[in-house]
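These notes open a run of structures that come right after.
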Structure I
Amino acid sequence: MADITVTAARVALVDPLKAEVHSVIAAEAITAGQVVFIDNTGKAQLADADAAGEAQARGIALNAAGIGMAVDIVKRGKVAGFTLTDQAYSAPVFLSNTTGALADAASAGGITVPVGIVMPLTDRDRTKVLYADFRWGADWA
């Protein structure tokens, strides 16, 4: 399992009109591109596949936020800003054992939390982006 590199300054929705985005208050400092869960106070915290209670991934942060600030998270939609050159089209992407990160394979020793797949854009190079598809109805335990 390798973590997928993210460039926070490049994290953005590719097709905003087809995305599902929610705003949540941050319980800790969050950077664009990090994966979050919603804690028992209704605030966003960084998700982690091998930490009890923190594997309930709910979305990817689209903006940076400090404690008490609003953070927009994408539940479903195409997101740019991730380095996916080594992943195949349609390859699954998972929550990592690294806090707030994504990985190219299921967690070793943690909980397997799929969060989306690698999708091509329609440009000449078929640029790879992440299609986020967080399963809010799932209980990752």
Structure II
Amino acid sequence: MLSDLYAYLTSKAAITAIVGARLYPHHLPQSVTVFPVLTFQQISNSHSHHLDSATGVAVARVQVDSWGISLASVESLGEAVRASLQGFTGNMEGSVIHFIQLESEQDLHELGLGGSDDWIFRRSQDYLIKYAESVPIP
């Protein structure tokens, strides 16, 4: 599902107009010096069950972080991500998505790279993604 999310996000013109190809799974690479940047990672995943078997439905919590050198840039990028994900249902590059819900959002800031006094701003968004998954056969 995460590779399909990556493909979906990179297909959205509103997002790529801001970050280009600077979209990274898992973490912000230390080598990044051009902003804004988008990162995403799976925080947790729960698999639904009936009394005797799996249901074929899972819910992933995915954190999407917009990084930039100004608060305005992360607000714009965060809004582009929200507009692309919030309320989505359907086929996402091969994954069947039942719904996507923005669960929480916060603005953060961190000291710049390499000990710089400049701040790096971050908007962190947690999405719940309910999707279809294969059922294991015991």
Structure III
Amino acid sequence: MISTKALILNKEGKLLVLRNIPHEDEWGGKWCLPGGLVEMDESIEFAIKREVKEETGLEVVVKKIVLVGESRYDGWKLKDGRIVNVRQIQLCFKCKCRKGQVKLSEEHDKYSWVSKKELVKLTSAPGCVDVFRDYLR
């Protein structure tokens, strides 16, 4: 599986992070970057733009790839109900906000623009631990 993540910085150099809706899995109530899975019929660039728009309401310009990571998830539930073990490759792109104001989807309950110092204090969702660590370097 291929997943995209967006590093979106504001004019003050703060990073946009989203908090997942609290629920009873390892992602609930934890912080992540906007992004998601690339669908079979779309390009990677289209996927990141689509995911950012769906999750934040922002329209972005995709700049360059800045981080590559990977995660393994045992027991991933597919749309058709099957449960599989997956290896997910994460492609993290620096993006520039073209227009819009943050308006969250039903997947997230909070957003924040954080400095690197503030990011260290947040509890990261499993798929963003490595990305956040690499970003902080």
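None of the figures in this text is laboratory data; all of them are computed from the coordinates on show. Keep in mind the model is a prediction, meaning the values are calculated, not measured.
General remarks:
- Parent structure of the calculated result 28, given that relative contact order in percent (Cα under 8 Å, 6 or more apart) is the read-out and I, II, III the choices: I
- A value of 25, 9, 7 for semi-axes √(5λ) of the Cα gyration tensor in Å, for residues 64-103 alone, calculated from one of I, II, III, originates in structure II.
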